[in-house]
Structure P
Amino acid sequence: MAVPTQTRPPLEQSRHLTDAMPGPQSQALAERQKAAVPAGVAATMPVFAARAEGGIIEDVDGNRLIDLGAGIAVTSVGASHPKVVQAVQEQVASFTHTCFMVTPYEGYVAVAEKLGEKAPLSGETRTALFNSGAEAVENAVKVARAFTGKQAVAAFDHAYHGRTTLTMALTAKSMPYKHSFGPFAPEVYRVPGSYPLRDGLDGATAARHAISALEKQIGADNLAAVIMEPIQGEGGFIVPAQGFLPAIVDWCRANDVLFIADEVQSGFARTGTWFASETEGIEPDLMTTAKGIAGGMPLSAVTGRAEIMDAVHPGGLGGTYGGNPVACAAALAVLEAIEEDGLLGRAQMIERVIREHFERHLDERIGEIRGRGAMMALEFVDPATGEPDAALTGAVAAAARRAGVVLLTCGTYGNVVRFLPPLVISEELLREGLGVVSEALAAA
C-alpha cells in the first residue's frame, strides 16, 4: 500500500541565530523537562528540536544549527531522508508490530540478508535484530558463551559498549556511565589496548602487551570472547596503531576465542567503508551494529558466522520489539540510500575536508587530528606537558554551541571534540561549522 509522502518546504541549509538562544519556547520546554524528566537524563544543547534535514537542525524558536553530531552518528543519511520517510510511512500503514517471534515478516529477513551481504565476514552468516547497541552487545556475549562453553569476556582500556549492567562492566569510563551503579556483571576483564598518542607504542608492541594480559590474567581456556570497537568511540575516537587489531584477532583464532567487533558507532559508511573492520584489516567472528543502521529508528543487530549464531537454542535470542517492522523498513531504505547517494565517498570527502582545515589552522594545543571518514576528532592537550586539557575542550565546545554548531565531546580524559556530521551535509556547511570551531579555539 503506497502512502504519499507529505510535502513541505525544504529546511534552509544555513546557520541562523535569533536574538536569544535558548529562545522562549525552548526555555519553556526546559522547565517542563525539569518537572517531568529525571536530572540524570541531561542534554548537550539548551534547545529543543523542531525539524532536521541535511546538515541543519532547527529549534522551536527558529534557530538553525549546523549539525556536526548526527544524533551521535545515527542520522548518517540525514534526519529525514526521503527514502526513509517514505519507507516508514508505507510500513506504518501496513502494520506497526506483530513480534517477529510470533508472526514473522519479510522485512526482518531482508535486513538480515543485507547485513550478511555487507558484513566483513566470509562464509555463511546469520543476523539477529534487537533495539539498541547495548542490547546487541549483550546478545553477542550470550552467543559467544553459548558457542564456546566459556564465560569470561575481555574488553579494552577506553572502551565504551553501553549502559546496561553487562555493558557497563565492559565500558571503561566511570563518570558518567558507571559511577554509583555497581555492582556489575562478573567474568568481565579489562586489558590494555592501543592509544598511539598516549602509549607511544607500535601496533605489534601494544598487541604483545594486550595478549600477555589476556593469557596471564584470564587464560584462553576461560575466555569466550574479546570485544573491541575497531575505532574506539566514547573513549576518544582512538584509532589503534597499525597491526594491533590483526594481531589480536590472530591470537583469538589460534586460541579458540571469539573476536567481537563493536561497530555500533563506526558502522554503515561512517568511516568511509561499510564497516571500520574492513579498513583495519580484520574479520570478526561476531559484529554488533546499531546507530546509523536505520536513520533514527531504534534497531540493532548481531551478525556472525552461521555456526556460531546457530549455537543458541531456539527461543534463546529475541525480544518483543527486536527487529520492529517499521525500523526494518527504515534500515532497508538507509542501505539503499548509502549506495545510491554515494555516501561511502561522501564520508571520505568529509575526512579530507576536516584534516585539511585543521592542518591549515594548526594550533599547538591540538595534540592530534585523528579518525576515519566522518568519524573524526581533535584531542586537546597542554602544549607544555602534553597532558589532556579537558577545560579547553569544554570551552571550545561551549563556544561553538553558542555560535550555533552542534559539537560533541568525548574521551576518557574529557579532552576530545568529535565530528560526526550527517554524510549528506554540504561541503560549504561543513566548512562553515569547522570555521566556527577554529574561531572558538582561537578565542579560548
Structure Q
Amino acid sequence: MSAVETQAIPLGGPGLAQERRLVTAIPGPRSRDLLARKAAAVAAGVGHTVPIAAVAAGGGVVVDADGNSLIDLGSGIAVTSVGNAHPRVVEAVQRQAAQFTHTCFMISPYEGYVEVAEALNRVTPGAFEKKSALFNSGAEAVENAVKIARKFTGRQAVVAFDHAYHGRTNLTMALTAKSMPYKSGFGPFAAEVYRAPASYPLRDGLSGEAAAARAIDVIEKQVGAANLAAVIIEPIQGEGGFIVPAEGFLPAIAAWCRDNGVVFIADEVQTGFARTGAMFASELFGVEPDLVTTAKGIAAGLPLAAVTGRADIMDASHVGGLGGTYGGNPIACAAALASFEAFENDGLVERAREIGEVLASRLEAMRAGDPRIAEVRGRGAMMAIEFVDAEGRPDAALAGAVARASIANGVIVLTCGTHGNVIRFLPPLSIGDALLHEGLDVVAAALAANRQEVNS
C-alpha cells in the first residue's frame, strides 16, 4: 500500500473546508511519492501542471495527499463549473450506477441519453428545431461536427482560425493552430483543412467588420465557398489565449456562411454552460450557430460531449454513421442532467457574471500598476491576462514564473496562449468571494515578487 493510500482522505464536495492551507512545501512527500510512481508508470508525454496528488476537491479548493488545500482557479480546465462533487451530481451518479452502467445506446437505448439531447436542444442558441448526438470528448464532438457538415453539404473543405484549439485527435490537431505541444511530430494531418486569420484586437487593431472581411477574403481566395463544408470557431478562443473577438466579427462570419451554404460550427467546449456569464458564449455575440460542440462543463467531470444543431443538418448522416460504444454513457448522462439542474436552478449564470466582475476589477487593478500586463480580457468566469516584455513582445517566461509561484503558494492557475504568455482564470462557479479574492492576492503577490527579483 502506498503512502498516498495510507493517509486519511477527506470528503470532497461543498462540505470541504474552504481555505488555502499549506502544511508542506508543494509538492509534499506523499505527492512526490505519487509523482515518482507516475514517472515510472505513465507515458512521458502525459504531463501535469500542478505537482500534487489530489485526494479531494469541492467548492473552490483542491486538497492533496499531504493535507495542503489549494485554491482552485482552473476547474480542471473549465470542467467542474458546478463545483467538484456537487451533491446533485453525486446522488445522480450513485443512483444510475446502481441501476446499470452500460448497454451501449446504439444497442439498447435508455432515457438518460434522450433527456440530455432534449435538454441540449432546449438550452443551446437558436430558435429552430434541433437534434443532438452524444460522444465522449470535445475532440470527438468536433470530429463528428465536421463529419456531419461534410455529409450535409457534400463538400470537403473546413476552415479553422489562427490561435484555434480543437483537440488532439488527427483531424482536430489539423484544426488546432498551435504546434507545441499539440501537433509537433505527430503528422501528417487530415487533409482539406485551411486556416484564416482570427480577430485579435490587441494584436491586429482591427474592427470586427474589418477582421471579418480579411478572413473572408482569405477563405474565398484560398478555399472557395463552393468547396467549403464548414467554418469552425471558438466564440472566445481558449487555449489560444482567451481571445475575445472584436464586436461584429462573429456575426459577419456567420452571415457569410449562411449566404454561401457553409455550416457555421461554434466550438463551445470551453465556453459553454454558464462559463462566460451566458449559458453559451455565442449568445454574447448575437450568433445562432448551425452546430454547437460541447463537453467539459456538461457533466461535472464525467466524460461526455455533444453535437447539437439544426435538425436538417444533424439528420444528414445515414443510420449508423454516428455513434460510438461509450457515447452518451448512462452514468455520464445522469451527471449531465444533474448539472443542468444546477445551471438552470442555482443561479450559476448570474454567479459567473459576479465572478467576472471580481476578476475584471482585480486584474485591471494589477494591469494599471504594471505595464507587463498588456491586456485583461474575457467574459464572466473566463478571464485572462496577457504578459509582454518592455518591447511589447509576448513574455512566456513571466507568465510561467507567476503561475509557478502562485501554485507554490497554494493557488492553481493555468497558462495558455499561442505564445504561452497568458494566465487564464477559470474558477468553479461554486467558489466564494473571499476565497476568490485570496487567490487573486496570491497571484498579485507573485507578480510583484517577480518584478522585485528582476530589479534586485
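Please treat every number below as a calculation from the coordinates, not as lab data. These numbers were taken from a predicted model, which means no experiment stands behind them. Cβ atoms are built from the backbone, for glycine too; each structure is taken alone.
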Highest-scoring structure on distance in nm of label points 7 Å out along Cα→Cβ at positions 164 and 276 (candidates P, Q) is P
Comparing P, Q, where is mean count of other Cβ atoms within 10 Å over residues 220-227 highest? P
Who wins on distance in nm of label points 7 Å out along Cα→Cβ at positions 156 and 436 among P, Q, i.e. which is largest? Q
P, Q: which one has distance in nm of label points 7 Å out along Cα→Cβ at positions 124 and 244, as calculated, at 2.5? Q
Comparing distance in nm of label points 7 Å out along Cα→Cβ at positions 372 and 388 across structures P, Q, which is largest? P
